[in-house]
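Okay, got some structures for you below.
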Structure I
Amino acid sequence: MNKLVCEKMAQSRILQWAENQSPMNLVITAAIVDLVLGIIDYWTGDVSFSIFYLLPIALLARYVGMAAGFLMSVTAAATSLIADLASGIQFSEPLLPYWNTLVQFGFFITVSVALVAIKCSVEELREMSQTDPLTGVANIRSFRDKGNAEIERSARYKHPFAMAYLDLDNFKPVNDTFGHSAGDDLLLHVARSLKASVRETDLVARLGGDEFAILLPETESDSAMAVATRIKDTLSSEMRENGWPVTASIGVAIFESPPSSVDEMIERADRLMYQAKKQGKKGIVTAIYRDKGVLS
């Protein structure tokens with residue numbers, strides 16, 4: 001294992017540690033680091049040491065917030081000033097150490113602002129990469145990520161979960177008759193209705209077009225059927241209120257034994273959804289999947 005790989009692994013562990021800490025623990029850690037840096041700064045005398053104070057500042061600005069970064073900037077600048085004055089450094093002007101501290105403080109604040117801005121941009125890009133731009137629910141990429149995690153958890157703890165696959169019936173005539181803006185409005189209403197019909201722990205995703213998926217962790221067959229029925233009734237009411245001649249066909253796959261992949265999970269639920277369409281649309285078809293086979 002080369003040096004670069006070792007460094008990346010160490011950085012990853014540090015970042016993971018920081019993300020798992022409470023704000024109070026991070027504040028305490030930053031204060032201790034600042035104190036240690038102040039002692040080292042005192043020992044080194046007139047050697048430039050300012051850049052190292054960015055460590056506790058960056059820690060708090062990145063993982064706690066701008067206010068914490070600002071306070072740490074004040075603390076770091078004060079620590080640096082105290083270390084300089086206590087070390088007996090001779091300055092050409094009496095006010096020079098205070099001017100240096102003011103410049104340091106400005107530098108620290110600039111870095112804090114930059115770090116918070118970068119954090120916000122990264123989080124925004126991450127959110128955009130996992131969100132459907134039209135409806136605001138999860139996209140297929142996010143659904144795959146959460147689906148893989150649920151499959152792994154189900155295999156580890158032997159807990160069942162379910163997936164509902166929903167396809168709108170008669171959606172194309174809405175686009176053809178009322179225009180694509182009406183179709184987009186309909187999809188937005190559907191997404192809102194789905195989110196209102198499930199738990200906070202469930203995941204609603206738009207897989208594409210007028211197809212949606214709902215991942216239901218820790219869900220057995222009776223609960224999954226109850227959720228699907230509630231979704232169907234809520235959507236029917238929503239469509240009638242808006243005058244849209246649209247219904248939904250829903251396939252619900254209950255996994256008492258986890259599938260081998262997200263693709264298999266989607267394929268099984270998709271197959272059930274098409275069975276619902278063949279049976280006259282606006283219906284629900286369910287199946288329970290176990291190691292020994294399928295129980296319909």
Structure II
Amino acid sequence: MASEQDKPQRPQPPPELFTRPIVYSVPGMDRAQVLRDRVYARPGGQELRMDVYVPAGLAAGARRPVVVFIHGGPLPPGADPSMPRPKDWALFRSYGELAAASGFVGVTFNHRLYSLEAFDDSAADVQAAIEHVRANAAELHVDPDRIAAWAFSGGGPLLAFAFRDAPPWLKAVVSYYAILDLPPQGTAPGASDRLSPVKHLKASTGPVPPTFIARAGIDSPAISESIEAFVAAALQKNAMLELFTLPDSKHGFDLDMGDNNTPRSREAIARTVEFLKARLEP
């Protein structure tokens with residue numbers, strides 16, 4: 001039997017993922033009011049936490065649309081326990097601040113995507129996070145009927161609920177370099193059917209939420225092919241879809257590291273914010 005040392009290990013995330021913000025900013029991001037480390041679920045006794053970014057200066061009783069950010073994965077096994085969890089990465093902190101400065105309530109949270117077999121657990125966590133926000137809408141200054149879900153990378157399959165039977169409160173979906181058709185290899189039995197946005201979009205008979213997809217021109221074939229399949233299905237459904245391509249950019253183009261900080265990458269985020277404003281404002 002091979003020892004643990006002999007087994008192939010998934011590379012650790014680059015340190016820049018924890019310390020570098022997004023490539024785009026707007027005035028007022030530093031004034032967001034942040035409610036940190038709210039416990040939103042306790043599956044098996046494990047506390048799952050979220051941070052909530054609220055626009056500064058809201059009047060008592062004010063309600064704002066909410067943007068729920070869904071991080072990717074799977075997170076590498078055997079990672080240093082001191083490694084920051086996704087909601088504490090500078091990437092997601094800056095996204096939460098951007099949401100608040102743009103007039104939304106931003107929600108970042110940790111979910112249990114620790115392996116390919118864990119997508120069902122993470123899907124349950126996404127639902128629990130949204131339910132927590134809606135149940136505590138008054139306290140969090142949230143309009144529970146104006147919600148957008150924004151997923152990244154390996155978090156794409158967790159958007160399947162948006163296309164299965166889109167809830168009426170879900171007003172918009174955003175996908176950044178996300179896999180949108182979960183393959184069966186390595187995942188739990190049936191997960192590729194339960195958690196494939198492409199499959200659920202094709203089978204949908206109801207309204208499809210307006211969707212914004214930003215894709216990197218230089219990405220893995222699996223991600224690129226899944227996006228192509230989703231776009232084809234959306235066109236077949238005559239769904240409201242905006243596709244933004246960054247032809248010369250790589251996976252993670254929004255993280256301010258390397259040569260990511262380009263006019264096109266900044267434009268992608270700015271366009272996404274405008275899309276959300278158009279979909280979420282009454």
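Given a computed value of 11.2 for mean count of other Cβ atoms within 10 Å over residues 17-24, which structure among I, II does it belong to?
I
As an exercise: relative contact order in percent (Cα under 8 Å, 6 or more apart), calculated from one structure in I, II, equals 15. Which structure is it?
I
Out of I, II, which has the highest value for mean count of other Cβ atoms within 10 Å over residues 137-144?
Biggest value here belongs to I.
With mean count of other Cβ atoms within 10 Å over residues 97-104 derived from the coordinates and found to be 15.1, which of I, II does the value describe?
Traced to structure I.
Work out the source of 0.20 here, i.e. which of I, II gives that when FRET efficiency 1/(1 + (r/R0)^6) of positions 41 and 217 (r between Cβ atoms, R0 = 41 Å, to 0.05) is computed.
I
Compare distance in nm of label points 7 Å out along Cα→Cβ at positions 73 and 89 across structures I, II and report the one with the greatest value.
Evaluating distance in nm of label points 7 Å out along Cα→Cβ at positions 73 and 89 on every structure, the highest lands on I.
Tell me which of I, II gives -9000 when you compute helix-only ellipticity at 222 nm (-39500 (n - 2.57) for each DSSP H run of 4 or more, over all residues; to 500).
Computed on structure II.
Who wins on FRET efficiency 1/(1 + (r/R0)^6) of positions 65 and 225 (r between Cβ atoms, R0 = 35 Å, to 0.05) among I, II, i.e. which is largest?
Max of FRET efficiency 1/(1 + (r/R0)^6) of positions 65 and 225 (r between Cβ atoms, R0 = 35 Å, to 0.05): II.
Quick check for you: by Cα Rg over 2.2 N^0.38 Å, for residues 105-160 alone, which of I, II is greatest?
Once Cα Rg over 2.2 N^0.38 Å, for residues 105-160 alone is tallied for I, II, the winner is I.
Work out which structure the value 22.8 belongs to, where mean count of other Cβ atoms within 10 Å over residues 177-184 was derived from one of I, II.
Computing mean count of other Cβ atoms within 10 Å over residues 177-184 on every structure in I, II gives 22.8 only for II.
Taking percent of Cα pairs over 26 Å apart from the coordinates of each of I, II, which one would give 40?
The correct label is II.
Where a number appears in this text, it was derived from the coordinates with a stated rule and is not lab data. Here the structure is a predicted model, which means the values were calculated and not measured. Cβ atoms are built from the backbone, for glycine too; each structure is taken alone.
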